[in-house]
Structure P
Amino acid sequence: MYSRTHVGHARAFVSADVLVRYLLARGLRVTFVRNFTDIDDKMIRRAADEGITVAALAEREIAAFHADVRRVGCLPPTHEPRATEHIVLMLDLSRTLVAQGVAYPTPDGSVYFRVRRFAGYGKLSHRRLEDMEVGEEIDPAKEDPHDFALWKGAKPGEPTWESPWGPGRPGWHLECSAMSAHYLGQPFDVHGGGSDLVFPHHENEIAQSEAVASVPLADLWVHNGMITFGSDKMSKSLGNVLSIADATDRVPGEALRLLFYGTHYRAPLDFGPGRLEEAARSLERLYEALARADDLAGRSLAPIPPAGALTGPLSPFLEEFAATMDDDLNAAKALGLVFDRLRELNRTCDAADRSAALAARDDLTRAGAVLGLFAEAPAAFLDAARSRGQRRAGLTTAEIEAAIAARNDARHRKDFRAADTIRERLREQGILLEDAPTGTVWRAG
């Protein structure tokens, strides 16, 4: 952790969160491990630039990370280990690899993995070794440019730990192998992350873990696609990032989730202009329908936790929703089902069919538990949305209501040009009007 997380990272967090939520909803027991790299090259450089210790940088960024994942509604993991707390495990793994002859120490106290000694290298990324880029460490002591570091010999000013090869620190790939084996065993069920980690990070994890255990590292790999701006990947190096904090200051965190769900998690997602605000408007429509059902019921129904949300007898909607999620977590298709059910909910509310409305409301609540949506009471959510809209528009509630009354008066007089002018003026200020059977309602655009 060396800087604040952005919406590209958020997609990885949300993809993992939906998988965990869905497994819990189907009644399964889940052990979810999310580890922190709190020592690596980037952190050392960043800490030096700021004139602080690596440990202080790690504490600050981990605290910011926790705030960010709360903003997008992610469940807490079962375990959240830090690399620096598991150095002994990493040294044990490195010793074993050296003893087996698949790793070797160098005179400066580093230890490298012999990539050519692992026959399966490249099986995850489907690359041939001769077509691969060389390892990130430039060291003339390496036997092969493709070999990667398990342990890095000490350099002046860097944090170090004692090892059989002298003082040093772990390599990034080693950290993940040691911690996953400790908390999950090997093989474990699912390993995930962004598609940019397939090579070299996950490829290197496989090599070092499977060379020791002689069994697969993980049974299933889940990689989410990258977020792009046009033809460019979102990345800190390109400077085209939008932080999670900035995004969720503009719209609710659930809107960011809704935007992600519009594209299958494995595919690239283009974060074009206006898409975040469009997702926020869609989210408001969902909450407005839930609020209508609550009004019809005379009470607000509380959100439910994901655990067990899709167990027992299921409605036809939930059966189809579950079948869709069974198909490689196809949240994009599942979201289409949610909006179909939304339209049914609105029709039942129009007909004042309380029983049918509550059944649709329950369906949406259970689907929301899986997708991480509808965590707020609808009335409170809509009040907050209106406040955000007012701040953007610079209008008070009284001014908006007065404009609506003037428009209604113009419509009553059949002066539709004046009515349209008022509507358009409000729209330009970020206030959208909707004419419902019970009257005109407004929301932030």
Structure Q
Amino acid sequence: MRKYSRGKVRFAVAAVLAVVAVGLFGMPAVAQGPADVRINEVESSGGSPGDWVELANIGSAAVDISGWVVKDNDDSHVFTVASGTSLAAGGHLVLDVDPVFGLGSSDSVRLYQPGGTTLVDSYTWTSHASTTYGRCPDGTGSFTTTASSTRGAANACPPTAWPGGSAVSVADDASVFGTNLSGLSFQSSGVLWAVKNGPGTLYRLVPNGAKWQPDTTGGWASGKALHYAGGTGDPDAEGVVTTPDGVVVSTERDNSNSGVSLLKVLRYDGSSTATSLTATAEWNLTSDLPAVAANSGLEAISWIPDSYLTAHGFHDEHTNTAYDPAAYSGHGSGLYFVGLEANGTVYAYALNQNGGGYTRIATVASGFAAVMDLEYEPATGHLWAECDDTCQGRTATLDINAAGRLAGTAVYARPTGMSNYNNEGFALAPAGTCSAGHKPVVWSDDDNDSSHALRSGTLNCTS
């Protein structure tokens, strides 16, 4: 569209096309949280109906942005957000600034609290983007040229090359698991845990040359059926992580009642010799999480030790202070991070290991529309988020920033040697497996393409 000259008087009318995403928790109380509001995407050329600025709320509560001010690089160009405007937790809001001022090829966007003096966020560029400028990962990362304009929605972030080998090979024998193999988690270089979501099954896998196979000892040859703490039901097991507390599984629903969402985390004794496993503890998070379809629930789970979180000043949103493990008696020695498929959001919980109690500590945007697995990498401190074929098999890293928040730091394409499979599981081998600068990575394909559910590749070893 036509760009206004920098010195031309702008129209005095401000128009806002504001599409506030439905809050992740229904309609939460509006709270002031300026640090959670970010400039997320900027259209400076060819937008519809004109130039616009998108804001994102990466926090866990809605923020009242009535009277907030947007300027370009000219202090006389002032766009004021309409009274009564709030930005939902996890939401996106588009401000059509063009009736007030146009954005030039070398320009900036500055966001202020009411009054126009307290700067919240800013971004400056020296030429128009071929698409738009946006944060990658969405809401949390640095600005880059996006893959496409995504007005009012999560940014389309161009990935960088996979930071490992391009080659990928099958890692199981044909027709061993069938469809529905989902989450993965390394216990050691010699034990890989896997879960199947229908029927709910836990596998203990051991190496077989360059491949993985079910352990033939301890009753694990065909995996073990999973049940809830009462000994009944068929948990739709989607994610798994091995921790000092036990083998912990995230679930979407009870397959015995498959039309109803049931967002539970279940703990199992991986050393049990029983032919099926009853949960030794369970946490029902359904009421604390957004209402989602029965097949769009807790796909992912990981665990990060308290020692790492406190050393890096992790922020506790429940107390609005630095995370203090002593405040959560009985939670064990770390926090659990679960990923919701429906919205791509990650939630951190202190789970009371003596019962079903829990406290949510943080809410984190993964940068993806859906998150299928989570993997904590101790050597780097990264929390890896994996998306499936709906995101072209991309992964993202999240790290604790200077404000103590988990925020996106990179988005990676899948290895060039791997097709766009429906990968719902992702596991990194321990640092001790590093050889010649690389360590193994394993993916699980829920669709069992070409009769194989597991594939392996490599990731660069870094410290």
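The value 1.00 for FRET efficiency 1/(1 + (r/R0)^6) of positions 77 and 117 (r between Cβ atoms, R0 = 35 Å, to 0.05) was derived from one model only; which of P, Q is it?
Details: P: 0.55; Q: 1.00.
The correct label is Q.
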At a computed -500 (helix-only ellipticity at 222 nm (-39500 (n - 2.57) for each DSSP H run of 4 or more, over all residues; to 500)), which of P, Q:
Q
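Where is distance in nm of label points 7 Å out along Cα→Cβ at positions 133 and 405 largest, in which of P, Q? Please report the intermediate quantities before stating the final value.
Numbers: P: 6.4; Q: 2.0.
Looking at the calculated values, the largest one is P.
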Identity of the structure behind 17.5 (criterion: mean count of other Cβ atoms within 10 Å over residues 45-52, calculated), options P, Q:
Q
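When you work out mean count of other Cβ atoms within 10 Å over residues 53-60 for each of the structures P, Q, which one comes out largest? Spell out each step's value before the answer.
Values: P: 16.1; Q: 25.0.
Once mean count of other Cβ atoms within 10 Å over residues 53-60 is tallied for P, Q, the winner is Q.
From P, Q, which structure was Rg and Dmax of the Cα atoms in Å, for residues 101-244 alone = 24.3, 71 calculated on?
Values: P: 16.5, 49; Q: 24.3, 71.
Structure of origin is Q.
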When mean count of other Cβ atoms within 10 Å over residues 181-188 is computed for each of P, Q, the largest belongs to
Q
Quick check for you: by mean count of other Cβ atoms within 10 Å over residues 293-300, which of P, Q is greatest?
Q
log10 I(q)/I(0) by the Debye sum over Cα atoms at q = 0.06 Å⁻¹ gets -0.28 when computed on, of labels P, Q, structure Q
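Here, each number is a calculation from the coordinates, and none is a lab measurement. Given the structure is predicted, the values throughout are model-derived calculations rather than measurements. Cβ atoms are built from the backbone, for glycine too; each structure is taken alone.
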